[in-house]
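Readers should treat all values here as calculations from the given coordinates under stated rules, not as data from a laboratory. Just so you know, these numbers come straight off a predicted model, no measurement behind them. Cβ atoms are built from the backbone, for glycine too; each structure is taken alone.
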Structure I
Amino acid sequence: MEDHEKGREAFADEESYRLHALRHSTAHVMAEAIGKVFPGAKFAFGPPVEDGFYYDVDVSRPITEGDLATIEEEMRAVVKRNSPFVRRNVEHGEARQIFEGQTYKLEHIENLAGPLGTFDQGGFTDLCNGPHVPRTGNCKHFKLMKVSGAYWKGDASRPMLQRVYGTVWPTREALDQYLYRLEEAKKRDHRKVGHQMGLFTTHEWAPGAIFWLPKGEVLYHQLSEAMRSMLLREGYVAVRTPMLFDKALWEESGHWAHYRDNMFKVEKKEEGEDEARIFSLKPMNCPSHMLIFRSAKRSYRELPLRIHDQGVLHRDEVKGALGGLTRVRQFAQDDAHLFCMESQIEDEVTALIGLVNRVYGALGLGYKAKLSTRPPEKLGDDALWDRAEASLENALRANHLEWTVNAGDGAFYGPKIDFDVIDALGRPWQCATIQLDYQVPLRFGLRYVGADNQEHPPVVIHRAIFGSFERFIGILIEHFAGHFPMWMAPEQVRVMTVSEKSVDWGREVSEALRAAGVRVYADFGDDKIGAKIREAHASRPVYQVVVGERDRDNRTVSVKSREADLGSLSLPAFVARCVDEARAPFGA
């Protein structure tokens, strides 16, 4: 068990503290049970983690999934015993006696100073400062989840330990809800659903990059155009900038010193040059937008200048961290940089919060806001950081937003407001960001002529609402379980014929829908209608339309939505319904 005690002050609220103590304590309960199932087990660390706990153990044979049920039975016995958690401090000599034979505990003891915290729960003693719940009986709503491998203190030269994971909650209802969310998350996994729907694929020859298949490209395009058209109406201008830049750009912006390990670099020796020049694929758009601002003389009358860019970006992520759409090396953002006067900051941040509300509300996503403050390694002096942080805090207050402080997590050039969206399963995903930057404009020597006819540096607001399109689409796939709203659904209507006799009418129906701008997939094959309907489910169209001889004769369509059987509708009425529902709730 970890020896570092976390007091209440380390937690955002009392509930978080109590959950930590519960999970901490249940890890001990599990350790005692493992010791009974595997006599001679040696214990390493067993901390609480998000939504649960684990313990690293060294046992005589691999722990299988089947062993988890046996360990759970022993845990229930420990819980039923309802022993108190009793803590006391001991000196090193006594600690070595208590943990005789426990290789990892003894090794850890040698690295600790002062009296050591131990506790006893009636049948098991561990090296730990807590916090704990009062008794083992408080730990009854648990479930063991899985087993994996782990190295002692991350040292791969040591024998591999086994890490047993579990979860525990204050009530049975909370445990059941968590297990339900896990099962739903498996069903909604964007990699699984994306494959079923034919949205995207990947290949080992392009690690960290996405092949958007036709239906996936439609989804990407709908989001891209909705954002683009909304921003153009909000006074933004769209630009495109180069993908490859000399390292001099990144040196001027400060990214070379703070970010170069995450850049894809290219060396190029031009004819007649003695040394090769170093270039980098751009990992972000902001330095190129600084060059655009600097390319012309600017007046205060132009400000705020809002520049939008959906250009392709590259970041050299570690291969082991890559996964589906949520962690990639090539991506694009709904990126923008707002060049403004200091007096305009609060109005611009307020407008951005309004866009966040508009977009996330339209998608059924809640959010939580965080104010991320200056990191240890930063550009500029504290006076400017004080002003920047105060400006964002004032904007949060003016918009009556609740927020938490994420100390030290700001960008190296400025503080930011980060937004964690909350999906249909209650999971948080960090997406939107509003970053306030006094520093980089100064490094680029940016100036505008003010009303006083003097030159002044602008302030830049870096902002994104989706974040990266790739990651946001992955979130939306899981949020909607692939059942996208009409305006963004890759397949809005699937038209299926009962027999060859209704194919001509099926074609007329499909053509009428396409002419109205509806995205249609037609299945006029020889399969029976039941098989066609089953195949359609995987693609998750908003509407399934079946046309048979009666529909042909009556010039109607039989329509089923995701929620209900709508029965027989006239073709014009159904077309009008589709067109009306396909309007984007933001953008065009």
Structure II
Amino acid sequence: MQLLSDEKYILDLLARDRLITPAQRKFISDHKAQQRQILLRQHADHHKNKAGRTSDAVLTLVDTIVSMNLELSDKKGQLLTEELIFRAIAEDRGLPFVKLDPLQLDLKVVTKTIPRTFAFRHLLLPFSFANGILEVAVCDPDNSAVLAEIERANQLTVKPYLTTKSDIRKLLAEFYGFQSSITAAESHLARPLVDLGNLEQYVRISSTEEAASSDQHVTSAVDHMFNYAFEQRASDIHIEPKREQAQVRLRIDGVLHTIYKLPKVVHAAVISRIKSLARMDIAEKRRPQDGRIKVDRGGQEAEIRVSTVPVAFGEKAVLRILDPEILFQDVGNIGFSARDLAVYQGFMAAPHGIFLVTGPTGSGKSTTLYSTLKQIATPEKNVVTVEDPVEMVHEEFNQIPVQPQLDVTFSTILRNILRQDPDIIMIGEIRDLDTAVNAVQAALTGHLVFSTLHTNDAVASISRLLDLGVQPFMVGSTLLGAMAQRLVRRICPHCSETFRMSADELRGFGLPVIEDGEFELRRGKGCQQCRGTGYLGRCGIFEIFAMSDKIRKQISGGSAETELRQTAREEGMTTLKEDAWCKVKSGITTPEEALRVTGAD
């Protein structure tokens, strides 16, 4: 890697491309030796006694420059990154640059085409093979001899791409670490005594299932899976058995991505390891089970909710990742418009009454409610929640899990809660008349109650309560208001571009566009950061109304839902489609995403 430490070449290139100023060039020359010594000490401490990491100790001038955190000469606030330097080198040397997406890599191509020690020694990462051409990511543009050796050994053509040293090092560790764990586990589990057909019988006789499931290789593979899911901002992990193998998928921004294909023989051990961590019955494979795991994520706690069900080819596990950074947000940052935020804050400050959040599974109701409770919970208030299950344990709340087998249900526990001197009550879901009546009684006796309902919009929550059997006067006197919400994907800021669309085209997406003419909107072109989707992250859209005297009279008079909705609109309620259109106009999301979430009508 002599080129990456060639001071004249690197500094001339960065100066030519205006990535550094003359003053920064002098600073690099004067301080490079001192900064290199600091990096060497850091690397020695971090990689002490670690095998297979000899390449980490080979520090280049590029590593030293990146660690200085220099600001770009023409872009204030943006730093000179390793990627910018390698892109400049790639363009100068006539090599294509590639930003590797872990979700797009084939585990077999990465780990089976080049030996592990060879890959780590020379920092090479094969990422695609087709038609006799092996595409290899390298961080040293002058390694033609090494590439020629690969061609001779494998009788194929190698096409090099330049990428960052840190990306190659990280991906090699992830993929070879996971692959070695899976391979070792497969070899161990393939022995006659522990084959898939005899595993359950063997366990019941000798009680060694826990020992098998906690095997170091399976444990390592599960740890890799969890770490990878956190890095990729996944909300769910799906582990699905198929006829010949098992697959692992991650849900990222609401979309599932296949990331691993596991040997079928390893699947049962991986599931057993997860069930053991979640304190589930690892010997019971015929019934659905639920459990939870608390994990340390870089010094912060996160929770994983585990659900297993028997399917055609074994047990399927779905792991819901509950990240406190997502569940506990500032209410002002989850997507409310100025009007809706003011209305919602009024509900939060109410002394008593019921507020309902509606929407389908995965629409962000839990985030809204947890963020709300976190904001209003103080040492002077007793906050009690009844949940099925408890999604995220929080020390400021008194959280009660529903346990039907012990007759601890939403309706039965509410009677006891009122004897616990609560100020604020959160009910996971109002499902039946008993729960609804008890919630109303709690509100009538001076408590602030938050809960959820499964309805399509906010006003329909009134009809739902009436359908359950709650008396109209009780609904009118206790209901503060209701809110429907959905989640739309945000446009990726890294590849966002402008485009124009006419009002008629936008109306074709079902958006309530009043104006005529053309609009300048935004969309994502697709890049490595967003995995080609054009979206990165999600944002809430809301429909929220507050109870008024007119609506109370309409409820008492038996007015139809359409009349209630019309009154709510007249009093300022913004519908889901209208809020989605505002998000489109603001460049937060796209018309296609608004249509996907709200429907065409």
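Some observations on this one:
- Highest-scoring entry among I, II, by mean count of other Cβ atoms within 10 Å over residues 274-281, is II.
- Looking across I, II, the calculation of P(r) over Cα pairs in 10 Å bins from 0, in percent, for residues 514-561 alone that yields 17, 21, 21, 19, 18, 4 traces back to II.
- Which entry (I, II) yields the derived value 0.00 for FRET efficiency 1/(1 + (r/R0)^6) of positions 82 and 250 (r between Cβ atoms, R0 = 25 Å, to 0.05): I
- Given 5.4 for distance in nm of label points 7 Å out along Cα→Cβ at positions 434 and 554, calculated: source structure among I, II: I
- Winner on distance in nm of label points 7 Å out along Cα→Cβ at positions 58 and 386 once structures I, II are ranked, highest first: II
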